[in-house]
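What follows is a set of structures to go through.
Values in this text are rule-based calculations from the coordinates and carry no lab data. Not measured: the values here are computed from a predicted model. Cβ atoms are built from the backbone, for glycine too; each structure is taken alone.
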Structure P
Amino acid sequence: MPHTPASDVLAHITVLDLTRVRSGPTCVRQLADWGANVIKIEDPEADASGMGGPRGGPDFQNLHRNKRSITINLKDPKGVEIFKKLAAKADVIVENYRPDVKTRLGIDYDAISKINPRIVYGSISGFGQDGPLSGRPGFDQIAQGMGGLMSITGEPGRGPMRVGIPIADLCAGIFCAQGILLAIIERERSGKGQWVQSSLLQAQIFMLDFQAARWIMDEELAGQAGNDHPTSIPTGVFQTSDGYMNIAAAGQHMWLRVKELFADKAFDNPDFETAALRSKNRKAVNALIESHTKKDTAANWIDKMNKAGIPCGEINTIEQVFASPQVEHLGMAQDMPSHQRGTTKAVSQPIILSRSKSKLVQPPPNIGEHTDEILAEVGYSKAEIAALHEGAAIAAVSTKSAGAPAKKGK
């Protein structure tokens with residue numbers, strides 16, 4: 001099938017996707033979901049472990065929707081020739097190899113920009129394209145540790161703790177996608193492409209945000225604070241009669257609302273009078289609030305606090321997240337076609353444009369599913385394509401679904 005754009009926003013942009021694992025596919029998914037013609041270039045002999053697991057599994061399905069697949073052996077000279085022919089007509093290339101791999105293959109930015117000066121070339125690495133650690137293999141948890149996140153995550157005294165999602169991978173991918181879009185906008189003025197770089201380490205450090213600023217400006221070193229916000233108090237998790245809830249009542253005006261809601265003279269304690277004092281006496285503040293929240297259900301407290309204008313909320317399981325009427329209203333689980341699952345659901349884009357929509361229109365591809373049609377689109381004849389199938393440059397078109405069929409979406 002020819003490219004069916006998921007949106008009109010990037011429908012004029014062709015992307016060659018050389019990525020694996022998560023950071024790169026996350027970047028490309030942003031472009032694909034907004035309409036780019038993404039051509040996923042796969043090693044004919046690659047295993048599923050580097051692509052989000054089995055093709056029928058939820059991880060692969062969620063990462064690789066709205067793309068087409070071609071198999072090219074980039075270790076074969078004819079395979080490199082095919083790639084360069086595609087690159088000559090493409091707008092964007094995205095890769096997340098180790099920094100030296102693309103150069104060894106002869107498909108680095110300098111090589112490709114000579115045949116297509118307009119190319120925008122996105123690279124994601126573990127630690128940067130150069131520098132003393134650039135040759136190290138990079139993975140999300142390694143970046144979480146080296147980027148400082150694990151030192152401020154978890155409860156004090158319990159040792160370092162990773163967060164529950166691959167946040168360095170995801171953010172590096174999103175930042176690279178943003179950089180690619182910036183380069184495309186700049187190209188409208190200059191007529192030239194450029195090399196866009198991001199890394200897991202850079203993304204993780206950027207995401208430290210105010211915690212990083214506290215150190216580089218004031219040398220104030222953050223530590224672990226568990227469920228408590230490190231600077232805004234009271235903000236944290238509080239026990240109720242049937243579970244837990246979040247309360248975020250930072251600032252003096254919010255503190256006055258808390259005092260009014262609970263109507264307890266104990267809140268007039270002079271040790272709680274200012275934000276600085278509440279920070280110093282955090283445990284006592286939290287204990288006083290929790291002595292009240294334990295007397296009623298989370299739902300009732302959330303209702304009372306919202307009416308009083310105090311920020312608060314449920315602590316949901318993922319199942320409860322997608323059962324939320326607000327989440328259903330936002331359409332965060334969107335129908336998607338799938339070779340392995342029939343009609344299923346995947347997580348939709350968190351961006352809403354008033355005129356341009358993003359949809360999940362193309363199923364995650366079988367390996368090499370679109371090889372012949374993509375080759376034809378760049379000028380290969382039927383005879384040339386047949387000859388390529390006889391050699392090592394490409395593999396036979398896959399018509400089989402990879403991975404065991406899974407349950408269909410609700």
Structure Q
Amino acid sequence: MPYEIKPFDVDVETTPYVRDPDDPEKGDRWTLNFGPQHPATHTTLRIVLELDGERIVRATPHIGYLHSGFEKLAEALDYNQYVTIVSRMNYISPIANDICWHHAVEKLFGIGLTPRAKVLRTIMAELARIQDHLLCIGATALDLGAFTAFLYGFNERERIYDIMDYVAGQRFHPDWTRVGGAWRDLPDEETFKRMVKRFIREQLPPAIADIEGLLNTNRIFRDRTEGLGIITAQEAVAWSISGPVARAAGVRRDLRKDEPYLCYADNWDGQGTEAVKFKVPIATAGDVFARYLVRHEELKQSVKIIEQLIDNIPGGPLNANSEGKAVLPDKASVYGSIEGLIQHFELVMTNRGWEAPVAEAYGCQETANGELGFYVVSDGGPRPWRAKCRPPSFINYSIFAKMTEGHLLSDVVAILGSLNVIAAELDR
């Protein structure tokens with residue numbers, strides 16, 4: 001097969017329709033609004049399409065329909081409270097945003113995580129990647145008429161919600177992490193292990209196999225995805241594209257390998273333990289089908305990562321033992337000592353306990369859609385002076401107009417689905 005993705009490989013020869021939008025002989029054209037609430041956008045975004053018959057001559061994306069002011073809200077919330085906002089920037093895999101936000105804050109404060117916190121965050125981050133990819137694959141298939149594939153993926157996402165609910169107490173927006181750790185440890189470690197192992201060993205693999213069998217060699221699905229929305233590796237780099245969209249075009253970059261963190265780094269526990277082993281799937285075709293294959297293979301790699309960690313969760317404390325007062329004390333300390341009670345009261349009730357440095361930091365992680373990063377500036381107060389987000393959907397969506405021009409109107413749905421755009425990340 002021509003797709004170069006391990007274990008797949010494709011080289012689709014296609015000559016996309018190209019017409020100069022300023023061509024004086026452009027003929028009759030008409031304008032079509034795709035969205036802001038189109039059934040195939042799955043969210044609120046608008047694309048103004050200029051059509052020559054059914055060919056797209058120009059596509060102009062419009063963003064910001066949620067009017068959320070996510071970044072501005074950081075200035076009114078402390079470093080723990082703001083986690084409730086970042087999880088809503090990507091409501092498909094919110095725990096990944098929680099982990100990344102506090103990764104950036106911990107860089108700002110100079111706080112190192114305990115081995116237990118690193119393992120649990122890595123497991124939760126990979127569950128989030130599976131959660132996100134399942135919906136992207138299922139929704140892309142749904143938009144093209146394959147309703148069954150959507151159900152295969154959506155059923156398994158519900159099981160991840162059950163795990164999130166057990167760990168954090170909330171299904172949809174866990175808001176579980178805190179500076180230096182999390183708001184609580186696992187209610188029962190053995191129950192957590194049993195839930196995760198059942199999911200990755202018994203429940204998810206059949207669903208992946210079913211989706212693979214339904215779509216990979218499906219003539220209709222491949223005709224609707226091969227050769228569409230092609231970008232090259234050079235274009236992906238020039239546009240700062242990241243994640244599966246870039247890797248499907250041949251860009252060999254994954255922050256888990258290139259700038260390792262958590263359990264993706266060697267000696268993550270201080271005992272010389274090697275980083276988790278996994279492969280980064282790369283394709284070369286750069287089209288919709290290649291992006292589907294990359295995400296499909298990443299599901300399997302996430303399962304391998306979790307398998308390496310689930311039976312090796314370290315004991316000890318979850319929260320870091322910070323010299324300052326940025327880390328919440330454990331409940332035993334809160335209930336059993338006046339120092340712990342005072343520290344908890346100051347951090348949670350009065351915001352007087354924060355000892356933030358006057359500094360700035362940028363922390364980024366490899367989430368399901370690519371590089372998610374937070375830039376935090378502190379003036380020494382209990383809240384960020386300024387916070388900026390580098391959302392992967394916003395960056396990846398910037399190339400959408402280039403990807404669609406020259407294609408048919410019906411191809412817009414497939415190309416948009418392959419980018420997995422989250423509207424809350426487009427809110428600027």
(request) Taking Rg/Rh (Cα atoms, Kirkwood Rh) as the quantity of interest, name the structure among P, Q where it is greatest. (result) P
(request) Please state which of the structures P, Q yields 20.5 when mean count of other Cβ atoms within 10 Å over residues 124-131 is computed from it. (result) P
(message) If relative contact order in percent (Cα under 8 Å, 6 or more apart) computes to 26, which of P, Q did it come from?
(response) Q
